[in-house]
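Below you'll find a set of structures to go through.
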Structure 1
Amino acid sequence: MKKKKRIALVAHDQRKKDLLSWVEYNADVLSKHELYATGTTGKIISEACSIDIHRLKSGPLGGDQQLGAMIANGELDMLIFLWDPMTSQPHDVDIKALLRMSVLYNIPVACNRSTADFIISSSLSTEEYDPIIKDYSQYISRET
């Protein structure tokens, strides 16, 4: 990971205000990074803040899968995903897959504001960092 991180911002409907509040509070730090967001979340952030943000599709329309592909391709460094634990989502499978990709490729992921605060305030968020990626090739060879 380079000093300038590629950060994904995602929030379920009931958590969008929380994420916006977090982005506004951390706007100075976030503006030094490259930001990505799923559709509606990105729209809300870009309308409320003067921060450049790459908008992907809405989560239920494939945005979560786009982010997962970006993680697999080494195109994202962090995921801030404020999800709603009290509401069932029609795309729960996509959400689980996105979180799985974050763990598989060892990128920092925050699912609540406290963890997001710890991640963004860490000195590692503005320094080069080489995450250790587990070799999962043994799992692939079992399937062939």
Structure 2
Amino acid sequence: MLDNKTLALALISWFCAQFFKVVFNFIKTNKINLSLFFSAGGMPSSHSAFVTSMTFSIALNNGFSSDLFAVCLIMSLIVMYDAAGVRRAAGKQAAVINIILEQIEKQGIKIDTQLKELLGHSPIEVIGGAFLGFIITCFNFIINFYF
């Protein structure tokens, strides 16, 4: 498993996406928030980077007409649709519920739990993650081809 380049590239893509979340947040707020490295949501989508890197690596290793590429592509599209659709909607619902909970707490009822609001991704975050995974995989294959 340690020699599996597809897995290694996917993990590197995930790591880079998580790292860029911290960097982009620092550029925006001028504060380092390392907790973003371990969180879902944000720019770029690490889910999209991970599955795009995996899928493109499989395509380059096994061919675009292979059954394995087809399965990876379908799973990748499902993951990215879920990130930008279902999980994003759940995050918006959590934001509304948190507002309702704040109003309830103002009435004197103590509620200790806040729902996590940053669950999903905007379409641009998904595209950004997919682009990152694609670039990392391309870069790796170009280096391996020439060196």
Structure 3
Amino acid sequence: MIAAYFDTAYLLKLYRPEPGSDAVRAHAGRVDVIVCSLHGRAELIAAAHRKVREGSATAAHVDALLAQVAADQAAGALDWLPITAAHLDRVTAVFRRAPASVYLRAADALHLASAAEAGFVEIYSNDRHLLAAAPLFGLRGIDVITP
């Protein structure tokens, strides 16, 4: 089975048309399952709600997005990784040795730790800060939108 770890930015592009969606969807079509941290699930729901707040989506759009997410999860095309103490230990270890110049947000660190702890060697995102920090977790960050 071929799996790919997508961060929340890429997940949103799977479910909403926005710049880069075509490239992300094309890549998703080449794998069996998309994997993300459970934290990414909360971020996805919050991002969908943000679209309503900004006026680019309606509550009905969010309901449709969440229904599709549930269907993909039920079909085995989307999987959520739990967050454990091991993930937080890895985040702690990385922050302890990270250079002062590294810009790493907690949510990105959770994605990176989740991917690394699950044995992934790559993580897919277009978030420049996450991509830059990926090597600190032993990962290769890949952006299929702007390779």
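With helix-only ellipticity at 222 nm (-39500 (n - 2.57) for each DSSP H run of 4 or more, over all residues; to 500) derived from the coordinates and found to be -16500, which of 1, 2, 3 does the value describe? Display every interim value, and only then the final one.
On the way: 1: -12500; 2: -25000; 3: -16500.
It must be structure 3, since only it matches.
If Rg and Dmax of the Cα atoms in Å comes out at 18.5, 67 when worked out from the coordinates, which of 1, 2, 3 was used?
2
If you rank structures 1, 2, 3 by mean count of other Cβ atoms within 10 Å over residues 49-56, which sits at the top with the largest value?
2
Readers should treat all values here as calculations from the given coordinates under stated rules, not as data from a laboratory. Computed from a prediction, not measured in an experiment: that's the story for all the values here. Cβ atoms are built from the backbone, for glycine too; each structure is taken alone.
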